[in-house]
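Coordinate-derived values only; no laboratory data. Keep in mind that what you see is a predicted model, and the values were worked out from it rather than measured.
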Structure P
Amino acid sequence: MSMNVIEKLISVAREELGYLEKGSNTNLYNKTANAGYKNFTKYWQDIKPSWQGQPWCAIFVTWCFEKAFGKENARKLLKHYPYTYCPTMANLFQLNANPKVGDVVIFKYNGEFAHTGIVVAVMGDYFETIEGNTSNGNTIVPNGGGVCQKGYYNSKLPGTKFCTPNWSLINSIPSSTTSKNWIVELQAECNRQGFSKQVVDGIPGPNTLKGCPMLQAGATGKITKILQQRLTNLGFNTKGVDGIFGQNTKKAVMNFQKSRKLSVDGIVGKNTWSKLLGLS
């Protein structure tokens, strides 16, 4: 089971490659817009918005764990929540000298644990990571400007250590992020509620779009829950997947609409569903 769990974590991290930190507290959910070196990111926004502007390598790791496994599982795996400070991780975990895939690496830099990331590949002495708040290259770069995949030789990094989460602590993993599975679920629920009579095949098309009801603040039920899960999987945090369209869900919808250059009204109508389904 642990390898499937680790693969899920790495998949989440890989989706973030190319994200650039922002110069101000705007366009946080667009990968490249408003790029600047002010440490404003969606990762702080989703987990601890009052800390915007602070170095964000550790909160990126937290965000990946939470998106992959949910908040409580992230807390268990990281032994605290949120992970924001490298020395805290060093105090909580056994520090291993050699990496394993799925480990959280804490880099020794200028004599201190000062940077962190997720190990995504190991080939003997060589290992690769996905890190936030860094830049490209094969040297340790804390407080860089984006999410990058990097490679190092462990023997050239004296003092760097690796923390292995106890993967057996995870009892369940949130719903699959695959497009086909969420569309199957949506199609079936739209049929069940009488909005459509479509083939449930996981392939989005005009009938799927036609069968999607308008959703807005105050809506409740299974379709709202499917919407919340889809937004969360796309990186637009609804602060819970509970089937209740409240202000956090509205904010996530508005952020999604803005990122897709739609009218920003917080209402999930045909144009927004079309973007969610990948039809436009």
Structure Q
Amino acid sequence: MLEKLLDVLTLRPAGEDVFIGANMHPAAFRVYGGQVLAQAVSAAVSTVEADRAIHSQHAYFLRPGDATRDIEYQVERARDGGSFSSRRVVALQGGKPILVSSMSFQEASRGEDFQPLMPQVPAPESLVNDRQHALDTSTLDKDFMITTGEDLDVRLCTPLDWSDPKPQMPPLQAWVKTNGHVGDERGLHQALLAYFSDIYLIDACLMIHGRPYTDPGLQVASLDHALWFHDAFRADEWLLLTMDVEWVGGGRGLARGRFFTCDGKLVATAMQEGLMRFT
């Protein structure tokens, strides 16, 4: 349910610049990386003046998270300058870091504009969402419903059979939004987009070879993640996530994702390198 996701992204204060976050999928085999990214954003936003918005996040995943345990977030106020603020967040379980992330915030500013055009894709209303597809094909994993739960509405523009995928070249494209209304707090919408940004980037690399992340002969994990926020958006309105692959080799894959609003505005860009080791 969306209410649970919003609760998970609302961290509990546990001291000066220290916060505690619960897990969205406590029965999962590991913590979803997008959740840790999103909670790190929430923690950092809590320590920055409201007139400064996050414009970039850079993170390294150090250890797999234990979905049965809460996560502690420690925020370092690296700098508050004239128009920029920097924060460093460490996510810990059992005293050991599972993620480190640096974020930068900026006061509103004006400048020259440019962006790439949004690709032409089917409208979201014409597509079947991931949850319905999983129910129809009896492939719903109730312990790890990232795109198939009731909190998000995710609709692939070109359906993929994850149980028997065929080699396919990028781009991989999907519409995504929350499955319900979210309040107007800017930081919450930015945390939600961070949550969205981890859903399919590694899959875009894997589909080139026709290998699903569930393949028993494959070791998959996010290694690092970068996210840039460009313009205003709402996470409860449709966003097109279009993903391309920059490179695959050495047991790793590098993918880029772009988020567009329905009217074609580019609002965020993500880059991720993931481990994809074939055995």
Structure R
Amino acid sequence: MGSGMAANTNSKDGIVAKLLEALSAFAHVCKRRIPTVIAVALLLAVWEAWVRIGNVPSTMIATPSEIAQATVETWSTLWPATQVTLLEGTVGFLFAVLFGILIGILLYCSCIANAALFPLLSAAQTMPLISIAPLFLIWFGFEISGKIVIVTVFGLFPIAVQTIRGLEAVPQFYSDVALTCGATKAWTLWHVKLRVAARQIYGGIRVSAAYIFATAATAEYLGARKGLGIWLQAAYNSFRTPLIFSATLVIIAITGVLMCLVNLSERVLLGPADADADPDADQ
């Protein structure tokens, strides 16, 4: 009975320790973000004062207070439009991660395909959305599925490129040790090389996540029935500048949430970046 009570006490102490560690990490992150918060507050204050003192027309640029008021007043229509873009961006992003990593692995495993297609993948990252979006409108019409395809295609390029680069950068001795211990090439690829390359793959995922919702909104603006792109188009056509800023801020906000989720998943799956550092590097 005494041993059982001791085990429960140790378990509770472990939970408390983890909670304290998490709170400490959160406090550290908040402390690091204080300068950013102050900079944003100063920027908003200067923006508000400049527009009001300079009597700048609201059709040219709105004050932060006008943008906030417009966002609250139109939230009943802004939120449904956000949900559409959120759906397109999220589903497209998940497909982009899946197909981007798979394409990267397949090209890495084939020297001929890698030599032939890697330059095209790298160049495709610079392809402007407006140049190819009309083709997707012809193929898929104004449906949500077409926007998901566009988001997937444009989102997978950086992920595939960084997957290939990450796998190519894995030191050969990792494979040599695994193969010497009896591992197969397939096992070594999935359990050794991908684990070592994971940080660089996450770099590509972050690049993709940074513009995934902007891509979805731009595709909607070029042709859709609903979404933030259509909402932006209506605001532009009616010269309601505060609403343009409202939609823009929503896109920035949901992008920020996605970036936080990506960073959180990296920390959960791979641990802190410091854990990968070579302990002998400073010696």
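Descriptive notes on the structure:
- Entry that produces -28000 once helix-only ellipticity at 222 nm (-39500 (n - 2.57) for each DSSP H run of 4 or more, over all residues; to 500) is calculated, selected from P, Q, R: R
- Ranked by relative contact order in percent (Cα under 8 Å, 6 or more apart), structures P, Q, R are topped by R, which has the highest value.
- With Kirkwood radius over Cα pairs in Å derived as 19.8, matching label from P, Q, R: P
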